[in-house]
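Read through the structures below before going on.
Just so it is clear, none of the values below were taken in a lab; they were calculated from the coordinates. Nothing here was measured: the structure is a model prediction, and the numbers come from that model.
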Structure P
Amino acid sequence: MDKRTFLRTLGVAALATVVKDDLWARHASLPPDRLAEDEKFWNTIRRQYRLTPDYVNLENGYYSMQSQPVLEAFIHHVRDINLQASRYLRTRQFDDKLAVRTRLATLAGCSPDELIITRNTTESLDTVISGFDWKPGDEAIMAQQDYGAMLDMFALQARRHGIVNRIVSLPMDPSSDDEVVQLYESVITPRTRLLMVCHLVNITGQILPVAKITAMAHRHGVPVMVDGAHAFGHLDFAIPALGGDYYGASLHKWLGAPLGAGLLYVRRDRIAPLWPIYADSTMHDDDIRKLNHTGTHPVHTDLAINDAIDYHLGIGIQRKEARLRYLQRYWTTKVRGVPNIVLYTPEDPTRSCAIANVGVQGIAPAELAKTLLDKYRIWTVAIDGAGVHGARITPHLFISTGELDQLVRALREIAARQPS
């Protein structure tokens, strides 16, 4: 049995810990796309989150709350470690953290010696970017729509080492994968040392053809670093299957782990050339742990990753992805084409999942987000840049279709008040 089959099988068995046995028995045979539409089933999941009555939370991409089972387990870890204090840190923590890292690697589809636990995607990718032995004139490729922190880090390397950053702008609704691949290929030169690509663009929700981009880049001898902040725990994939050399992700988003949890994958043959941010002379150059010198660390966060994995497997990634895509399509299809409403997310359902971005002509994104919150009690985030001018909408599993109906009504009313 391969790792993917094993995880799916484990997810079926674990679902009894997430929903009641009788409910699961009635839904076990439903394919994910059918189950995605079953509000009774997903309302059971909703009840396992503590939700504020003050607003509808449609900004879960930045940080998604833990389910109550994961939160209670996390609090237990905090209390247990606080009780044992230094004895735990000097004895058990290393074996416990290794066990969590090993299980996380299984979920990611890679070997534990290619993965470390970090605090977030920014830390993971900064570790790679700063770990390169850059020379003046070296070039890096990225997109205008990439995460700002990563663009800032490349700008810092340009100031410090004299590298050249070549920045492309992604099409909002590409006609084909080839259109995206050729865009990146068009700026590769003999000086290109690294190509960064988003797995799932945080401001639009667009899923990029990462495997095709990495295959193209490797033909030119260029390594690829993938920003998977929003993809891990959201989409069904194995990191090595994408072909990238480096992959960073946050676990406090779609996996539902506590704040301060992320991962960094480095392909085995790419570990040795990377310089660590913090020195650890006890590790060999080809040992990925050299990149993970954390000092005294809040290990209870790492331990709770294990509980988040349990919950994640209990639902199953195929069911989870299907529900998240259904929720996004549920509301975007009701507003796409409405006068004055602009969607900055691809129409092709295979090119996005939970995340979408919507704007209203004549209204600044900050004003739109404020109106949605003040008048309609819907919490979102404004995005105004890189060709995107709207509110990002990120429903999670606990969001109901009724709440998305509220969003649709709000957007239609706001758009109707604008001059045609």
Structure Q
Amino acid sequence: MAKKENAFAGYDITTQAVHTGTDYDEGTGAVRRPLHMANSYKLPDDLSQVNYSSTDLLMYARNGNPNQHWLEEKVAALHGAEDAIVLGSGVAALHALFWTLLESGDRVVYPNVSYMAVYRMFHELFNRKFGVETVMVDMTDLEAVKKAITPGTKLVHIETPDNPTVGVTDIAAIAEIAHANGAILSVDNTFASPLNQRPLDLGADFVVEALTKFINGHGDAQGGAILSNDLETMDRIRYEAQVNVGSVISPFNAWQIFRGSVTFPLRMQRINETSLTVAKWLEQREHVTFVAYPGLESNPGYEVAKKQMQNGFGGVISFGLDTDDKTVERFCAQLKVITFAVSLGHDESLIFPQPSYDERIHLYPEKFRKGFLRFSLGLEDPKDIIDDLDQALKAVGL
């Protein structure tokens, strides 16, 4: 697929978020990109050269649609990447990348703390169905990583900060280890966002973003992106996973995320500031057993985060309460400003408990195994968020 040159390369990320991928509508002169809900497009008169599994020509929405392509321009610009592929969800993007890169007999090293879908794909599906060897390791422990990433490893996948413990992995250090052993490095950047962290600049080969989260920012559309400077492999992903597996994004979701992404840098700046303020407040509470946030000097990953997260430390805090699972649920139910729901990166703050009976809890550090909550900060006033936490804690006797 021919890549369109970014006319706003070199501008600040806020300017690129507004202008990249935008243009006047040719039919009307409108200054907003239209929504194209068509699933089919006019074919050329001469069909002899048409490849029906190609994305080079607009012909069928599974092969690509204009709203998808405009969003790909914008997301690539946010990351400083040469190419982006936008698909139907963050998990679709992860699967598309792994599906394309891996073959039976390959070896993958991935984090012992990771997003549930990654855990499922590697712990259960890819090894059982396709004979891929999958090895978990603590990615924050570089010595353990060096032992796990051996010659013959095909792929190293990390996420930083990780989901749900918000652990910090040194991207540049892992990239060096991976590449020394001939491995490819992919990074899930969803918790950080491209405002705060650009893994391609730190040595990653591929980056995945769940556009559903901070880049969309409004909790109303799903999408995922793969970003890379490896154009040949990106074309393979389009052919194998988008067209011939069908993990395409709908035009409407692409249009919604495109609209939401315009304000992404401004929203993220506010979320960065609020998250640090709330994390510092939580550290002072008597019945809070721990606060995990990369921007706290007390955090084990603080120095690495300070080095690789250039504009802020993200919008997710993990913390613990000195109580049982049922009281944690009652605490969440008492909240009035903060929404008791899954997901993250929305305009509203979201909180979700990680119960002590979770099947993966034994993989987390000890302190995360009791009273553990994942907290995504939104755009509300920081004082209102803190007051809401305070009243809910008091309501359950904490």
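Using the calculated result 36, 26, 18 for semi-axes √(5λ) of the Cα gyration tensor in Å, pick out the matching structure from P, Q. Each step should come with its number before you reach the end.
Working: P: 33, 30, 20; Q: 36, 26, 18.
So the calculation was done on Q.
A value of 23 was derived for relative contact order in percent (Cα under 8 Å, 6 or more apart); which structure in P, Q was it taken from? The partial results should precede the final answer.
Values: P: 23; Q: 16.
Only structure P yields this read-out.
Quick one: helix-only ellipticity at 222 nm (-39500 (n - 2.57) for each DSSP H run of 4 or more, over all residues; to 500) came out at -13000 when computed from one of P, Q, so which one is it? Walk me through the numbers on the way to the answer.
Working: P: -13000; Q: -9500.
Here the read-out was taken from P.
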